[in-house]
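Following are the structures in question.
What follows is calculated from the coordinates using simple rules that are stated; it is not laboratory data. Keep in mind the model is a prediction, meaning the values are calculated, not measured. Cβ atoms are built from the backbone, for glycine too; each structure is taken alone.
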Structure P
Amino acid sequence: MTHKLDLPEIIPVFPLPGALLLPRSRLPLHLFEPRYLAMLEDALKTPGRLIGMIQPNRVPGRAGGTGLHAIGCVGRVTQFSETEDGRYMITLTGLSRFRVLEEVEGFTPYRRARVSWTGFERDLGPVDSDPGFDRRAFLRLLARYFEARELQTDWDSLKEAEDELLVNSLSMLLGFEPEDKQALLEAPSLSTRRETLITLIEYVLRGGDNEDIMQ
């Protein structure tokens, strides 16, 4: 388990719209821009190998005027491989959410932020549970969503997955808008994230994303 004291005050941040990383979840990334290759190189030189994922904020003036959302999630580089043309495929494993205090100016080509870990201590604890989770009803709703979107999945794996893995994986993978992804990230508990996820799925099924998906 990673302890709060192991988490640094300043971290590199990777602003990427629609990319969601959650604690104890894995996010594959494809790095090719020189500034992010430099970020990876520097991260790999540190004991923690940490990179903070955060979404750009379309509303100016928030998070100290950084153009970033106030809350992101830091991940540890747990896998990486280089392609023949110098790009990298990496996997981040989520550790903890953080709150941006200010952006740090410096000589790195990538962005860095001074962050606070206060309020997210549960992220470093054991796997979260959701006692009120009606899995059968949720999977029925999810089946309607997948049918409407003409998507395929491994239903046996979904049925067997732990609550947290199921809810967090779907939160990360389903094609919601960046602001909706941010709401899923900021959910204070697994049950709240599950409720938010259900609301977003139902919204899509009602045609709320303007793609005329009705049920």
Structure Q
Amino acid sequence: MASNDREKVLAAHDVSRETSRLLDIYVEQLKRWQTVKNLVGPATLSEVWTRHIADALQLLALAPDSKRWLDLGSGAGIPGLILAIAGRDREMFHVKLLESNARKCAFLTETARLTGAPVTVLNARIEEVITEQAGTEVVCARALAPLPQLLDWTEPLLKTGAVGLFPKGRDASTELTEAQRKWTLTYDSIPSRTDSQARILRVTALSRVDS
């Protein structure tokens, strides 16, 4: 079943043979490190291609011309490291992986080395370095925090031209309602290709509601 999942995901996203090989290395590393560091929910590991890799790959098509990405709370590299592996042949494509946990940073660094993924691993807290990320074109975060918190963190980037890509589950509309108490947003709510109840919120403009 896992093999079938792999083939379906690779075909759906038109992944090259070399990128497929590098994604296999990522999956091998994830399984190896999972035994000593809980990188993903154990129940999702058997569905890594459909639950994690496909979920990440779909983001590339939502910002096809963007080259400078920032992944917040990168953890197991979902979506940031997967995006870097898949986008590595694009000219000047680069992903910064921001993660405060040093052991997770070790996983990201080693897996990036093995795959040749164009990344920079930043071992820091978001609020400490977010204002230093000028030039970011896309900022993304998966399963990190509710939308209001994500907007608080990413305000310096979203107000200066960056696009936010935030995968959300069934609570997306609730999080939007909460966020709109503080923020005026220009956004798209895009159906996820991996979960019929999930959405990807693409935020293209942001300003604070007048108090």
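The table below gives the values:
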read-out: Identity of the structure behind 13.6 (criterion: mean count of other Cβ atoms within 10 Å over residues 37-44, calculated), options P, Q; value: Q
read-out: Origin of the value 0.75, where FRET efficiency 1/(1 + (r/R0)^6) of positions 69 and 181 (r between Cβ atoms, R0 = 35 Å, to 0.05) was derived from one of P, Q; value: Q
read-out: Entry that produces 0.95 once Rg/Rh (Cα atoms, Kirkwood Rh) is calculated, selected from P, Q; value: Q
read-out: Relative contact order in percent (Cα under 8 Å, 6 or more apart) - highest-scoring structure of P, Q; value: P
